[in-house]
Structure I
Amino acid sequence: MKVSLFDYELPPERIAQVPAEPRDASRLMVLDRLTGRIEHRHFFDIAEYLRPGDLLVMNDTRVIPSRVYGIRRTMGKVEVVFLRERADGLWEALIGSGGHVMPGEALKLAEGSIEVEVTAKDEEGVFTLKVIRPDDLMGALESFGHMPVPPYIARKGKAAALEGLDRTRYQTVYAEKSGAVAAPTAGLHFTEALLAHLTESGIRIAKVTLHVGLGTFRPVKVDTVEDHVMHKEYFEVGPKAAEAIESARRERRRLVAVGTTTTRTLESLPEGRVEPARGHTDLFIHPPYRFRRVDQMVTNFHLPRSTLLMMVSAFAERKRILAAYEEAKREGYRFYSYGDAMLIL
């Protein structure tokens, strides 16, 4: 299948630069994947489409403020996004610079609070870094790092107030386990009050973890969908979540996944009885994938030619999704991470 089949045009003004206020005031497109029927609502209306006994599954990963700025030994500026710590204590990272950063080079970041040595660079442009100081890199990132909002959200030279906005709003209200370098954006629309209302309405909630990393947001650079290889991302389904998911399966209750990362987690579980699990998944969901666990999906509007668009196209059929995107453009929906939402029934 050609990657070009998942392309579409989007006017730049449709790309959301700031989130809706409050969170659940964002718009909600409701798409019936069987009939193609579309309704236009607001996110706070989502309870009307759920019923008592439904299990809403969310990704409780927490975004690390992993972007830091600094200088090279040449005094040139450099930007580093820490991706993940490996088992050997080294870190994988993306590096942006005006020149070529080479293995063996030392970088001073966050005005000298962080110093790293570049040890390697792979074929896909991911660097391996040895942290020279401090001993507690995660603590330093919390103090000096910036939220790694995507490049289509313009932040360069913007007011410091937007940094504070991203610190709170590029994070779900239920974020708990640090490890992501991108937000599970479908969850950004939920407020604590809305979650309380859903619970009071008999909707059950379970939380799983997938640390969103390179696998989710890396662009597809091949021409054929089947040739794309996903990077592995860590996931975890604890005992409480496993019990809730298994109970929903036995009782034939609907399982509603909040976001593509939650969907990947659920679909990565083995067939049959749901047990607690942890590990790494490189599952790439694209047409004609057959979903085994997810009945409904809450999601945002995704980039053209992205693995996320391919996943929702597998869930609701490619032509139907692309037609819905065209209607979203006509109706003035806001796209991407800080944009509006879609509920696929």
Structure II
Amino acid sequence: MSLIIFHKLLGIFCTVAVGWAAGRMRWLGEPAGGLDPARLLGNAAFYIFVPALLFRATARMDVATMPWSALGAYFVPAVAFVVAVYGWHRWRQPAQVPGTDLAASEQAAAQPATRAFAASFGNSAQVGVPVVAALFGEAGLGIHVALISLHALLLLTLCTMLVELDLARTRSLHEASASLWRTLRSTVRNAVVHPVTLPVLLGALWHATGLPLPTPLDETLVLLGSAVAPLCLVLIGITLAYTDTRTVRRAARAALGTTLLKLLVLPALVLAVAHWGLGLQGLALQVVVLMAALPTGSNVLIFAQRYHTLQAEATTAIMLSTLGYMATVTLWLAVLARLAA
């Protein structure tokens, strides 16, 4: 088991290293003159590859076969955790002063939702799939895949709604003619016509028709969606190479806090709610706890780039949580074994 996890994590680090080498060698050019290669790749992922993945997952979702008890046991505490982390950072954030620079205010406004996303969104595919397959076989993988199918749809959409609300509130402070109606209308429009929310809504509409995806369209979506994982990992390496070392060091403290929330606090909360709150036991309990214990997923960096905030912190959190996962997953496996005894 440990060797399987080690090889998977080693593959992740090697892919990140490829991106770092490409960034250091400046194979994609210098991040100057209005052209930032890292942001260009991030935009490609956010506007092309991630929407394809989300649309296909929603359109093909089989509601009848979903393990709803396991899904509820994971997503009820996970969503509550997102809201709590977001609320904590929102409460600690200094009040914005009207008249300050709009771009800087928007970056600050996006920070609470970005940190909540980093503390809750796990690497469910690249790390989670092989770990669950090795431990629990096809039965466990079936539950894990069901969790994956809603993972981005719920957590990414929730954090998108939170950040868009904060951005709308910030913009209203900088507009002399701002009104409640205009703020609400802008928030709804930005939240719906969005690279995350819109594919989910369109996929749900397609699913409601009961029609299968045409084979050419499905194959296209598979190709586009399969690019998300390697692109995000390479993007992490490029961002590390382009980010000043001192900036990464300054971000390390906050990133460490996010890592502890992700690897220790979230799985503890999911375990408590699932086992003692909802009575979940056996294989389903093991899968949902290990899902919560996964390291921070690479999509968090794309989210941070989308809103021009905390990119160094997001990158550092991804790396730190992936490094720490080897130790913490052993801890959670021991806890689950003790509960099963």
Structure III
Amino acid sequence: MKLNIALICGLLFASSLQEASAQGPTLDAIKQRGSLQCSTIAGGSPGFFELDDKGRWNGFDSEICRAVATAILGAPDKAVFVPLSWPQRFPALQSGSVDIVVNHTSWTLQRNSVLGFQFTLPYFFGGTQFMIKKRAGVTSAAQLDGVTVCVPAGTTTERLAADYLASKKLNFRMLPFEKTEDARAAYLADRCDTIAGWGPTLAVFGVRRSRDAAENIVLPEVLTNEPVSAVVRQGDEKFLILVNWVIAALIEAEELGITSANVDSMKGHADPRVARLLGSQPGLGKGLGLRDSWAYDVIKQIGNYSEIFGRNLGAGSAYNLPRGLTRLWRDGGVLYAPVFD
């Protein structure tokens, strides 16, 4: 009998250890710390990460971080933002200084296979383009011969712009900057002829610099359409899965018409998809190491994907950008959520 009791106790202890470790090291660390350490762009990126007059980070990417923090810890203010330059973000993630990178970062082969990062479901789509002053008389990127190009260092933009110009057998010189705002300042000061950047951020830059908008144009060539994802460390599949489903919940809520304003009334909805998403049916949180109400909490406090886009980049913002490919699949875009079963 004593042997059996010892065996049972041993099995129960082993089971409890397995359940505790099932959450994964990153999620465990976040819960113990009481905050999600999220990278932000030193100097900011208008529309995606920008500081308000109270020192609070706002923008599309900041809200993705807050959604993850809300899912895990129940409140958006549990997201702590760590300002980093473009080249610093990956070493900081590798070292554990941050838990996640949400800096409109492109999913690439080298980052995935060599640097050892995992990429989540894409949450945004856009491509690299060039901006140039109208007085240059250039209407196509194929005419950019003999130019100096301002670029943010350590980004896919730097490589893609160089690859494109080289493929056209054009002469060029790259002028990289650690901070995006330094690259933009150099461009405005005529230290370079053109600036390469991610299309949506160039468009936001053009609107923000409205006094110069008539003097600058974004050239029509889109060098590549890039899937933009959150980035986490390899080796912690549980955390990757969790972030995937937080992003999916924002998209699913938009598709189902669930908003921060109507989420309470939708909890009793007859549609089983709604009931599952909002935790009215049990089981949504168990496999993720979260409570069943996590998606409800995210939608209630952050909103759905459309709300986040609208107030930061779309019609509710100063930028009024179109969603383009980042529309729901049913609206002609490529955004969709996997099945909440």
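General observations
- Answer label among I, II, III for the case where helix-only ellipticity at 222 nm (-39500 (n - 2.57) for each DSSP H run of 4 or more, over all residues; to 500), calculated from the coordinates, equals -11500: III
- When Cα extents along the principal axes in Å is computed across structures I, II, III, the figure 62, 47, 46 traces back to II.
- Which entry (I, II, III) yields the derived value 25 for relative contact order in percent (Cα under 8 Å, 6 or more apart): I
Bear in mind these aren't lab numbers, they're just calculated from the coordinates by the rules spelled out. Because the structure is a prediction, the values reported are computed rather than measured.
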